[in-house]
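Take a look at these structures.
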Structure 1
Amino acid sequence: MPFQLNRGLEPLTNPQHFRFATWDIEAHNWWELLLIGIWDGSAYNHFRTVGEFLDFILQTKYNGWRFFAHFGGRYDFNFIFDYIRENLSKKLIHVRFYCSGSLVIRMSLQYRSIHVHLCDSYRLFYMPESNSVTKTDNKAGLRDLTNAFDVRHKKSELDFETMTYNRETLEYNENDCRGLYEVIERFFVETGVMSETFATHALRVWRKDFLQQTIWRPPESILEFIRHSYHGGRVEIFKRSSSQLFAYDVNSMYPFVMQYAMPIQFVGRSLRFNDRYYGFIEATVYTPEHYVPVLPVHLEKLYFPYGDLRGVWTSEELRKAEENGATIQKIHAGYYFETAPIFNEYVQKLYHLKKTATSTAVRLIAKGLLNSLYGKFGQNPTKKIYVSEGIAPAGSYPIINPNGSPSGFAYYERTSHSAYLLPHLSSAVTSKARLHLLTKLDSHSYYCDTDSVFTDVIQPVSKELGEWGEVGHGEAFFIQPKLYKFKGVWKSKGLNREQSIDDFIAGSPNTIRRAKSIKEAMRDGTPACSHVETEKFLRESRPKRAWIGDDTRPWNIKELE
């Protein structure tokens, strides 16, 4: 590995600034292009073809600009991709993009020495709770944003079934472009920084207004070790059903635990447990059978088993496991850090702002900043970058069409060593969150999900940060994590709720129609401007706990291996 200068994560004294514009596509029957509109802050222009649009934005005056389209990564970008693929042989415009899952986050276009960046504003905003965005509908999201930010150009209505290229459609498109521009502009002004995604935005706000000292990065080998301790929230079914349960959730779980001292300065390694510092410890631990074990073990999913376990955990989790009867049999490695409450002021000020804000926009911004920061430190440092072959770096992998012909695209992996990649912060936050949830888990628990619990025991409630608030009470029936019925209403993740969930439970397919992703189009050699239908069935998989009638017990680790 080449030498990497460790500058550390420093306070942000010179925030990045860039010029931006907004754009939007109107199409009949989703994919029959009618027009592409653009608002650059001073003038509106529209075009009938993708080629005309690209000719316009790839002017010298727009070099380095960001062009935001709302939910563009799953819709508007598809038109750009198909056009570039159709014209690859001309080698005029080159493209480079990366994704989060299947969603394109940023698509950079290069024409000679001119570079522009197409960005998805959906990734820039913490969406209002009332939004009805789905993977095939970006319209309600923009409507909620323009209402929340109370901008001049709010999203209007248009009959998409009869849409044609006419004055009404042009005015509708211009209104959308200007409304989105006004939302983004106000967002940047309110926060004092500019970014392309909300997580990056939260990081920049924290660095600019709250970070007081440089946080030095430990060696890469230690960071890689710590990543093994970084897990998500605890989601488990303990019992099948009840006619009367009480549901509670934490008031801002992650902001609450972020108030406390966090590991920031690496001090050394040790094979002994050192309570003076915050540790990340690889150990062999004997955990006796207990209804709610403490330690997570990641196999094909996250389990909380008992028996002889080996893993990497935070020192807090290991101490709590000991309190519950576990025995540390051997420490294989341990890395320790000094701590400081580096997020406390950030949380206190933003939580107060969220509670007292009279503006929906300010409350929305505060809530988003509170919940989006911690995950940035734990991001995977390796990204897969897709690129047209004409600008692919050495060592890239060409992408081949199903018929064996070259697609004209390639990909390569890029590993970042950015100063903000500090997984010990993300790991500590999620560890503390799991331990806070653990305080409410016992033999009366029926279900838990990260910051919520269903129980048959009434709990004290409060509106204060980190305290528990009641969600509701009533009959509940649990099928799988993220799939349950409460008070007669199904809660489901990743399903089309316009179809009967009861039929899905009974064995019928749940059909989801969505826009094709650019990654799918590139892999299949098919147009990106199309829909795909997928069918989901309720499939049996190993549950996170072993069923005993309508109750459960934790797995013995030997049963999972």
Structure 2
Amino acid sequence: MKNTLNFSLFIFILIGNAFAQTDVLFPKILVYTGPSRWKTMKSKNIDTFSKISKEDLEELKTGLNTNKIDLILSHYIDRAESVSLDKHGMSEELKEWFAQNAKIRTAFFESISPIYDNIPEVIKIFNHLRKDNEAKLKKFFHLAIAIAIVWDDPDSITSSRYDCIWGFDKSQFQPHQAYEDIFAYFCNKSVQSTLKFKPDKLRWPLLVHLVDMDISKEELYWARKKFYAQKNKIQNTYSLIQYDYQKLSTKKPNIGDRPYTLQNILKYNGICGDQAHFSSRVAKSIGIPAMKVSGDGRYGGSHAWLGYLAAYKGDPKLLFSGRYRGDMYYTGEVFDPQTRTALLDRHIAMMYDGASSSYTNYIESLLLARIARFYKDDETVLSFELSKEAIDKNVYSKTGWDMVFWHLNQKHVPRKEVLSILNTLFKELKSHPDITITGIETLIKRIDPNDFSLKDKYYKKVLPLYKTRPDLQIRLRNMQCNDLKEFGNPLKTIQIALTTCLANTEESTLILPLVETIVAIAKEKGIEKKVKPYLLKIKSKFPKKRGSNISDAYLKFQEIIAPIMH
């Protein structure tokens, strides 16, 4: 099977009703109120940076070219500065300083998320660091920018701290340092000699996962002193924390009511969330951008592991420790300290690829996607053209692809555009299946619901692309079964569901929705006796335990099939 597909049979999929993707374009903010206790809310900010002048707008409507794209990107920075002066408390003095430091000016306004950042506070923090030590800021301006866009809201640091952790009271956490202290720490020459990555060599998109430093000064300096010699083996720090089985069984951690510090985690042990917290904070202390990652495995139950920056042939790569292969944690979520939203770890890896292929193009693609998002309703055609320009600038632009997918769900997209877009998606991003699957799902939903023969051909073409990702194959099979049920073909539905489950019993919890489909149809059609032998075969191969305990997934499986097993 080739990696690129011939979609000529499917280019009329653009007929039908569009479905909303607002949660993708505007993810909800996570606010942690305590360890692993959170609430969600929508951002109240309005994008004031992306509105193009009337003159530029009319000019862009006549068609896009390189000169016009460069012009609107330049105007974006000018507009962001102007709005910051008028509405967000930026001083004329800072504007004059930016005029003398054009490179820093551009990076600063590129970094600000107009939807999620507290812009007045971003400006205030950056300006404070500038006035405190201008020479250091000029050298470490990406570090200063990262601090400004992360520390602009206190919730960013507390939420980053509480993510993945449970079983503790807020009073057990030590006061973290101020942002000025974090900046001074990473600018300190004696500290830099012990760091894995020098902060003046990294850009702000990577540094946001370095500066969300939520530990005390004592913890920070203790961690650096104790572990700087292991900076090339940071992955080993995850397993240094012995597993606290007492906490898992009694919900009472071995640390008890002692302070929740890195020193005490090492001394009194912890579970996976504590291991991820410990190792990621140790990594940050020695200059390695790192994060806690959490997800569900195929045997049921959640898990947390370490994600960290590594260099491979000079390019940034996202690596992991504690992501146990046996449990198949295919994807995980990461708390983004800038936007306070949840990101897929695979999408962070995709961002690393984008930044390493061309940092300038990656940032420009981000800005183009922001402008496209701003005009998606009022200037739809222009928005679509800008979305395509975004992925042309850098094919790893997740924000750009989100906008392209949004437009592919609308009726206005010309049919001739579909083939080239899909070929680009599958050719260029075959190593990032978590983005290509979104494109597939988007496009399948555009096919006429009554034309199942076309959908069937489509499923057969795309399923082989995910032979190394059973979770995504099963996801597509679930979608196919739902389509078949709506089409009124229950027997074909149960056939596909049974075949998929028999071929993927080791995927455990991932096949449970298909098992539910099998049982529901069997009961509806009165074919329980015919289905029972297949379910018994699935049961015989279904993983029974996770570790020494019966797995949650197996218990759920037994519950689902119980009505047929009697």
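Read the figures in this text as sums done on the coordinates, not as results from a lab. Just so we're clear, the structure is a prediction, and the values are computed from it rather than from any experiment. Cβ atoms are built from the backbone, for glycine too; each structure is taken alone.
Summary table
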{"read-out": "Which of 1, 2 yields -17000 [helix-only ellipticity at 222 nm (-39500 (n - 2.57) for each DSSP H run of 4 or more, over all residues; to 500), calculated]", "value": "2"}
{"read-out": "Per distance in nm of label points 7 Å out along Cα→Cβ at positions 270 and 510, the highest-valued of structures 1, 2", "value": "1"}
{"read-out": "At a computed -0.61, -1.11, -1.26 (log10 I(q)/I(0) by the Debye sum over Cα atoms at q = 0.08, 0.11, 0.12 Å⁻¹), which of 1, 2", "value": "2"}
{"read-out": "Comparison of 1, 2 - label where FRET efficiency 1/(1 + (r/R0)^6) of positions 102 and 318 (r between Cβ atoms, R0 = 41 Å, to 0.05) is highest", "value": "2"}
{"read-out": "Answer label among 1, 2 for the case where relative contact order in percent (Cα under 8 Å, 6 or more apart), calculated from the coordinates, equals 18", "value": "1"}
